[in-house]
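Any read-out appearing in this document is the output of simple, stated calculations on the displayed coordinates, not a laboratory observation. Quantities reported herein were computed from a predicted structural model and do not represent experimental measurements. Cβ atoms are built from the backbone, for glycine too; each structure is taken alone.
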Structure P
Amino acid sequence: MPSLSDKLKSLGVKVGASHLPPPAPRPADDLLDLTLSGHAYPTSLGETYVVENRYPAGHPHGLGSLEITAPLDNLAVWAGASQLRELPPQAFAFIDTETTGLSGGTGTYAFLIGAGRFEGDEFHLVQFFMRDPAEEPAQLAALEEFLAPCRALVSYNGKAFDVPLLASRYVSHGWRMSFDDFAHVDLLHLARRLWRNRLPSRTLGNIEAQILGTQRTGQDVPGWMIPQMYFEYLQTHDPEPLRSVFYHNAMDVISLAALLNHSAALLAHPLENGAQYGVDLISLAQLFEDLGDLDSATSLYVHGLQHLDAKEERMPREVFLRALDRLALIHKRGSNLEKAIDLWQEAARQQHIQAHIELAKHYEHNARDYPKALFWTEAAIEHLQSGAPAIQAENRMLLAGLHHRQQRLLSKLNRQNT
């Protein structure tokens with residue numbers, strides 16, 4: 001079956017499309033204007049087509065709004081871009097593409113590029129549409145012009161998909177993308193860190209519903225359908241089905257603005273804004289721990305472990321035990337062994353093998369209490385051996401290590417008693 005790229009080539013489209021003349025005016029353009037309320041946009045490289053909308057910066061979107069009101073300090077640390085904390089809202093660009101293929105690569109076009117930025121007290125959303133592949137140079141030039149005042153990009157999977165694709169399209173026309181050196185906040189990576197323990201799906205649509213509290217209308221279209229819809233437009237010049245594509249793209253860009261502010265607020269005040277779910281507090285604790293902020297991480301772990309979710313066993317067991325492990329390790333490294341031991345004992349009561357091992361190591365090497373060390377070692381062996389055969393197979397090396405520890409402790413006890 002021919003690929004979408006093959007179909008485009010059958011229409012005379014080649015990579016870059018720079019060899020093709022600008023399209024002649026078509027009667028269909030009038031229908032496009034009526035359907036999408038857009039207009040032709042002139043550039044030094046020809047015309048492209050744009051659809052523009054403006055929203056008040058405080059435009060509500062679910063539980064929040066578009067404007068950036070939260071401090072960006074912790075978000076900047078997470079993104080590894082310290083300059084973000086100094087940038088005004090007007091320096092941020094929110095970008096999302098709709099393409100002729102979902103896997104990227106040579107021959108894939110970004111036929112629709114949605115970009116938004118703050119201008120004064122408004123959010124200006126512009127969608128750059130390629131009516132014909134020959135318009136691509138003009139489309140890319142218009143995008144650069146729109147992004148010229150900005151210094152940072154915000155995307156959702158843009159680091160892996162949108163930005164590399166756009167960079168390749170600029171190169172195909174012989175120039176380097178002007179916003180290639182912008183600071184880049186990819187909110188997909190942050191969403192995975194913050195909500196992977198609670199939400200099985202972190203698609204932008206699901207994040208909108210579950211985190212931002214908003215739902216798209218029936219006008220939306222699944223992303224996998226969009227490439228074929230564009231190909232059909234090239235054949236028929238009927239813009240009516242494109243309404244759904246433009247709606248989908250616009251909602252993506254608007255949600256990026258709302259999600260940036262929501263995420264920044266969550267990182268700025270995690271106990272205040274993340275306290276609804278204990279599992280979210282633990283995800284935040286892990287993030288702050290990885291950033292080296294152990295004081296914040298400790299507080300978040302404690303609040304997460306004491307949350308009603310944990311007390312009522314509504315928190316996934318593996319999340320709860322991992323939090324106990326990591327908090328205990330923070331205390332251990334901080335020479336607060338008493339708190340670490342309490343946490344290991346709590347985890348051991350739930351048959352957590354690693355907690356048994358940590359207790360055995362403590363009593364053998366720190367306390368030199370060999371009977372207690374042997375107790376925890378043999379308890380771990382018993383739990384492992386009582387598991388299903390598949391579990392035993394996965395932990396064969398662990399079991400061998402425990403048996404080795406058991407023999408060493410028995411030898412120490414024998415020498416101690418003689």
Structure Q
Amino acid sequence: MRPRAVLKRTTFPSLVIALVAATILPRSLSGLVTYGDSLPGLTAEQQARFEAGKREFSTEEHATEGLGPVFNDTSCANCHSSPAVGGGSTVLETRFGRADGPAFDPMTEFGGSLMQSRAIDRLRECGHTGETVPPAANRISLRRTTPLFGLGLVDAVPDATFHAIAAAERDSPDHIGGRPHVVRNVVTNQLAVGRFGWKAQVPTLLQFAGDAYLNEMGITNPIFPHENCPSGDCAALKCDLVADPEDDGHDVVAVADFMTFLAPPGRSTITPFRSAGEQVFAAIGCANCHLPALRTGHTDVAAFDRVTFHPYSDFLLHDMGFLGDGIGQGDASGQEMRTAPLWGLRAIDRFLHDGRAATIEDAIAAHDGQGARSRDRFAALDSHRRRQLVAFLKSL
């Protein structure tokens with residue numbers, strides 16, 4: 001018989017929540033929104049920017065507007081669509097590279113590490129279609145499209161908060177030791193804490209939008225002004241139809257506005273059974289990394305000024321052992337992954353970075369590395385407490 005987990009609430013989650021929410025004003029998002037809504041409290045001008053950005057987010061791009069020469073889809077909304085525009089989807093992209101020991105080679109000479117699977121029709125004249133994984137790659141991973149709800153709040157959290165969370169985690173009883181992924185903000189040319197993407201490789205939503213325009217649609221812009229060479233063959237760029245930069249920055253800014261002002265997902269009804277599940281969540285250590293609360297910093301934009309919100313993530317990199325995708329990005333190793341936010345979990349039907357898990361239970365069981373202790377405590381739960389935990393997670 002497996003031992004039953006001892007549900008003794010640790011003090012660490014409470015310690016970190018207190019750390020990031022110190023001197024909280026009585027201002028917290030209630031979650032009384034539906035998927036795809038704008039953030040509460042916007043001005044008329046900000047609401048107009050949200051609506052304009054949503055239209056741009058849904059606009060289909062064409063080769064005559066700069067699409068390609070290689071790309072993954074023709075609009076942001078084609079991948080970010082469920083359960084509403086700005087959400088995630090079951091679309092899986094491919095990353096590849098080569099690892100020899102600890103060093104990771106993204107194989108940029110073959111168009112890596114992101115594979116663009118489609119190409120504009122004219123590229124056939126140059127002997128290319130979409131990219132494929134080169135035979136020499138020994139690391140291949142699929143990545144699921146993630147929801148964008150509430151990310152403007154994440155963007156508004158001060159870098160110092162993430163450094164403070166990491167310092168607190170180093171003293172955690174589970175030795176989880178997450179760390180910020182310090183990357184370059186290409187707009188300011190300053191180092192900043194990354195928080196977006198499976199490896200926390202992007203520091204701001206503006207950079208996130210510019211990166212997506214280049215790497216997902218092949219549209220150059222002032223942030224990323226240089227084309228991707230199809231399969232590493234820069235001669236094929238002669239088949240592109242539009243001079244660089246193909247977007248003058250207007251569309252990238254509009255899409256960044258849409259993501260910035262997109263509301264977080266609301267919670268479903270909180271019942272005693274689900275509340276008991278949240279206690280289990282904390283007691284077995286899940287809340288150590290899936291941090292329930294964060295707080296934005298001081299800003300002149302009222303909708304983001306010192307707001308407490310509930311993403312259930314610390315947005316730090318953690319060594320996930322065998323659950324890592326094997327792909328290095330920036331300073332993140334192949335074993336490291338950003339803690340996935342759990343808000344909006346009830347709208348997702350495939351889990352983990354590659355969608356391999358069909359159920360929440362399968363996703364928890366796949367945790368490894370710094371998540372192994374919580375995984376083992378979950379495995380030791382009796383069936384009643386396990387159902388409580390899953391009911392809580394499905395309410396997010």
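Thinking only about Cα Rg over 2.2 N^0.38 Å, which of P, Q has the largest value?
Values: P: 1.29; Q: 0.99.
Result for Cα Rg over 2.2 N^0.38 Å over P, Q: largest is P.
Cα extents along the principal axes in Å, for residues 63-238 alone was computed and gave 46, 36, 31; which structure, P, Q, did it come from? All intermediate terms of the calculation are to be shown ahead of the outcome.
Working: P: 46, 36, 31; Q: 59, 40, 33.
Of the structures listed, the value fits P.
Can you say which of P, Q returns 2.0 when distance in nm of label points 7 Å out along Cα→Cβ at positions 191 and 247 is computed?
On the way: P: 2.0; Q: 2.9.
So the calculation was done on P.
To test your reading of the models, identify which of P, Q gives 43, 30, 16 for Cα extents along the principal axes in Å, for residues 159-222 alone when calculated.
On the way: P: 43, 30, 16; Q: 47, 22, 12.
Label of the originating structure: P.
The value -7500 for helix-only ellipticity at 222 nm (-39500 (n - 2.57) for each DSSP H run of 4 or more, over all residues; to 500) was derived from one model only; which of P, Q is it?
The value was obtained from structure Q.
Taking relative contact order in percent (Cα under 8 Å, 6 or more apart) as the criterion, which structure among P, Q has the greatest value? It would help to have the intermediate numbers written out before the result.
On the way: P: 14; Q: 24.
Answer by largest value of relative contact order in percent (Cα under 8 Å, 6 or more apart): Q.
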